[in-house]
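Below you'll find a set of structures to go through.
Any read-out appearing in this document is the output of simple, stated calculations on the displayed coordinates, not a laboratory observation. Just so you know, these numbers come straight off a predicted model, no measurement behind them. Cβ atoms are built from the backbone, for glycine too; each structure is taken alone.
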Structure 1
Amino acid sequence: MPACAVGWVRYDAPMIRVTGPYELIPGVPPKRNVRIYVPKRAPQRERPFLLLFDGQNVFDDAPSFAGGWHAHLAVERLARNVPAPVVIGVDHGNEHRIRELSPFAFGPHSGEAEGFLHWLSSWLLPKLRRELALSENPRHAIVGGSSMGGLASLYSALRLPDVFGGAISMSPSLFVGNGALFDWVKQHNAPAGSRIYLDAGAHEAGGRMLASAQRMAELLQAGGRCELKFRADPQGHHRESSWRRRLLPALRFHFGTSRKRR
């Protein structure tokens with residue numbers, strides 16, 4: 001799966017590496033880019049990292065439909081006090097986005113997240129670990145996203161605890177498959193020691209998204225095996241500006257001073 005192009009793109013002052021496009025399946029579209037930011041004061045080895053879905057939205061406003069998360073600015077603020085993570089934004093597949101981020105089939109969409117996760121865990125992350133000195137300790141590997149990416153990130157951390165030690169799940173699309181993730185969690189339980197940040201806003205889907213997130217938080221807490229941070233955002237809407245505002249507190253939960261490096 002060779003890269004077809006590698007380059008650097010300037011977003012404000014920092015430099016974001018854009019590498020790819022890569023094929024998930026040889027000869028089968030779509031290909032996608034991977035966007036990488038290494039904080040200025042990142043450790044030289046065993047670097048913690050944050051992998052975010054919907055990479056077009058992770059950094060700059062330009063490639064995003066409704067503005068970016070400016071994640072590079074958030075990790076630099078975090079780096080004032082603790083070793084900040086390398087940020088990896090994996091672009092979505094445009095018209096294939098919904099099916100590749102869903103673990104479950106619903107409506108006209110097939111659930112193909114397992115294939116996407118296999119590519120991430122078996123090819124992309126080993127490649128980036130070699131190139132960027134990323135930690136192999138799952139406790140230092142967090143996966144995140146919002147909406148469909150929030151669903152995919154929560155599922156990823158629960159499904160692959162040997163790869164990801166935790167998730168940032170913002171406004172997850174828990175309605176997918178008639179709430180199939182709820183049944184899945186009941187059957188599988190959260191992995192022991194996982195750290196889950198989960199949130200939603202009061203102004204999303206008339207409050208229904210917040211209610212679903214609250215229900216998932218209660219289900220995860222009932223299992224008693226993971227460390228959970230749930231945030232109900234009374235001002236939150238289903239858009240990048242809300243997720244951008246909540247990103248730094250989520251990063252502090254996973255990488256902040258209250259967490260001892262193991």
Structure 2
Amino acid sequence: MTQKPKLAVWKFASCDGCQLSLLDCEDELLAVAGAVDIAYFPEATRRMVDGPYDVSLVEGSITTPHDAERIVAIRKNSKKLITLGACATAGGIQALRNFRDVKEWTSLVYAHPEYIDTLAHSAPIAEHVKVDFELRGCPINKMQLVEVLAAFLNQRKPLVPNHSVCVECKLNEQVCVMVTQQTPCLGPVTQAGCGALCPRYLRGCFGCFGPKENPNTSSMAAQWRSLGASEAQILRAFRGINGYAEAFRLESERSEQQLQSTEQKAK
């Protein structure tokens with residue numbers, strides 16, 4: 001009898017939303033469960049089987065010294081490692097601390113900050129170990145997750161789009177909110193995956209799936225300025241859920257420098 005591939009699901013600093021997306025697959029999850037041996041998945045079962053694992057799904061960012069040690073051990077025990085969501089692929093919303101002094105923040109938040117043992121940065125998994133595939137989103141697209149799992153189980157390349165949210169708008173016959181409403185939108189520089197959810201309700205894209213392939217963020221920022229957006233608004237837009245992703249981080253830093261220069265001139 002052929003042994004089923006072992007699947008493990010791991011959690012680091014996150015909200016559990018991407019793991020819940022996996023559980024929300026329902027019928028598709030039953031098919032996955034039939035094809036693999038779910039060896040470790042505390043969110044779904046108390047059953048825990050030792051590795052090595054054929055595929056490990058990892059949610060969350062690395063924020064503590066213990067996390068940094070644990071992800072290395074998981075990588076050594078996994079043939080393939082796939083990261084899920086904005087926290088695992090870009091540091092998540094908690095990576096906002098990367099732009100400030102984390103010790104100052106802990107002193108403001110915790111009654112006894114001396115008990116907090118944390119790294120200076122909230123880092124994506126790829127900063128610590130080799131990652132075989134990154135699945136973006138906050139949360140991830142559950143059907144994309146099923147596709148990625150199926151691809152790895154069948155030893156083929158996952159078919160996950162790398163074009164922008166704008167393409168999804170066109171496929172949905174959704175008018176452009178920047179053109180028709182003069183609404184600032186990150187759609188042109190954000191990877192597809194959400195089905196253009198926010199533009200469908202006449203709201204600008206928030207960049208939940210992170211930067212698309214080769215995004216022209218400087219042009220995007222310039223377009224926002226032409227719509228009347230302030231430098232502070234541009235800074236906040238790029239420094240959101242995926243703010244530590246390189247393309248968004250660099251653009252937010254340029255905007256921050258511009259804002260600081262303007263403030264100094266005003267003094």
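Below, the figures for the structure above:
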item: Answer label among 1, 2 for the case where semi-axes √(5λ) of the Cα gyration tensor in Å, for residues 202-249 alone, calculated from the coordinates, equals 21, 14, 6; result: 1
item: Among 1, 2, structure where Kirkwood radius over Cα pairs in Å as derived comes to 18.2; result: 1
item: Structure from which -11500 was derived, helix-only ellipticity at 222 nm (-39500 (n - 2.57) for each DSSP H run of 4 or more, over all residues; to 500), options 1, 2; result: 2
item: Entry that produces 24.0 once mean count of other Cβ atoms within 10 Å over residues 170-177 is calculated, selected from 1, 2; result: 1
item: Read-out mean count of other Cβ atoms within 10 Å over residues 42-49, computed value 16.0, structure in 1, 2; result: 1
